[in-house]
Structure I
Amino acid sequence: MTSTYLIRIRNFILVAIIQVLIFSQIHLFGYATACVYLLFILKMPRLTSRNELLVWAFLLGLTVDIFSNTPGLNAAAATAMAFARNMVLSSFLQKVTSDNFVPSVRTLNWGGYICYTLICILLFYLLLFLLEMFTVGYPLQLIISISSSTLLTMLFVLVIEFFTRN
C-alpha cells in the first residue's frame with residue numbers, strides 16, 4: 001500500500017514537471033495547448049475511490065495552475081474530469097466486472113480507450129475554456145480552442161499509450 005502511494009507521488013512529480021516545463025510552453029497557432037498531465041488521472045486504477053481521485057486531480061491541477069499563472073482553472077477542470085471519469089469508464093466496459101485494472105488499450109481495446117480518453121479530455125477542455133473565457137460571446141474561437149486542444153492532447157496521449165503498451 002505504501003509503495004503504491006510512493007509510486008503515485010513519484011509519477012505525480014514527474015508528470016507535473018514535464019507538463020510545466022515542456023507541454024505548457026506549446027501553443028499551436030495560439031489555440032491548441034496540450035495538457036498531458038491528464039494521463040495521470042486517466043490511468044488511475046478503476047477502483048480508486050472517488051475522493052482519492054478528486055484529491056489527486058485537484059492537487060495536480062493546482063500544481064499546474066501555480067506554475068502556469070492560471071488561477072484555479074486547471075484545478076477546477078481536472079477535478080470535474082476526475083469526478084466524471086468513473087461514469088465514463090463504466091460505460092466502456094464490455095462486461096460487468098469488479099476487477100481493479102488500469103484503463104489502457106490492453107484492457108479497453110483501441111476503440112473503447114480512444115472513446116474513454118476523448119470524452120474525458122473533451123470534458124476537461126470544455127470546462128477549462130469556458131472558465132477561461134467566461135463567456136460564450138465568441139463561439140468560433142471557443143470551438144476552435146476546445147477542438148484543437150482536445151485533438152493535440154489526444155495525439156500525445158495515444159502516442160504515449162502506444163509506446164508504453166505492454
Structure II
Amino acid sequence: MNLKDLFLLPNLITIGRLFFSIYLFTQHLISDFSISILVLIIALIGISDSIDGIVARRLNQVSRLGTILDPVCDRIVFLLLLFWLTDIFPDWFFYGILIRETLVILGSLNVLTKTKTLKVSNFGKFGTVLIFFSICFFVINSGNENIFFTYFGLISLIFYYFVALEYFYKIFIKK
C-alpha cells in the first residue's frame with residue numbers, strides 16, 4: 001500500500017463519508033431533523049457508498065488501500081447509522097442487522113488475513129439497497145403503523161442474510 005493512495009478521489013470520498021457520519025451521529029439527535037431530511041441523509045449515505053466504487057473504476061483509481069478502506073468504512077458508517085436510529089426500528093430488525101454485520105466483519109477479517117479478495121456480487125449491492133430503503137421506510141413509519149413497510153423490512157432482512165450466505169459459501173466452501 002502506498003500513502004499517496006489515501007489522496008485518490010475514491011478514497012477521499014470514503015474517508016469523507018466516515019468523518020461526516022461520525023460528526024453527524026455524535027453531534028445530532030434524530031429529533032434534530034424532519035422526517036424528509038432524515039430520509040435524505042440516509043439516501044446520501046447509501047448513494048455515497050456506491051459512488052466511491054464507481055469513481056474508482058471510472059478514473060482507474062482502484063487501489064489496495066481502497067479495497068480495504070471502503071468496506072471497513074462502509075461497515076463503520078452502517079453500524080453508526082444503525083445505532084443512531086435504533087429507537088425507530090423494531091427489535092428484530094435492529095438485532096437482525098447487527099448480527100449480520102458482525103458476521104460480515106468476521107468474514108471480512110478472514111478474507112483480509114488470507115490476502116484474498118472477494119468481489120461484491122450484484123445480489124450484495126441489491127441487498128444493501130433494499131436495507132437502505134427499509135431504513136428509510138422505518139423512518140417514515142416510525143410508529144410502525146404501516147404493515148407494508150414492516151413486511152418490506154422483513155423481506156429485505158431475509159434477502160440480506162441470503163447474500164451473507166452467498167459470501168460465506170465463496171469464502172469457506174468454494175475454493
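Here Cα Rg over 2.2 N^0.38 Å was derived from just one of the structures I, II, and that gives 1.06; the source is II. Supply the structure label, taken from I, II, corresponding to distance in nm of label points 7 Å out along Cα→Cβ at positions 44 and 92 with the calculated value 3.4. Traced to structure II. Distance in nm of label points 7 Å out along Cα→Cβ at positions 76 and 108 was computed and gave 1.0; which structure, I, II, did it come from? Derived from the structure labelled II.
Every number here is computed from the coordinates shown, using simple stated rules; none is lab data. Since we're looking at a predicted model, the values are computed, not measured. Cβ atoms are built from the backbone, for glycine too; each structure is taken alone.
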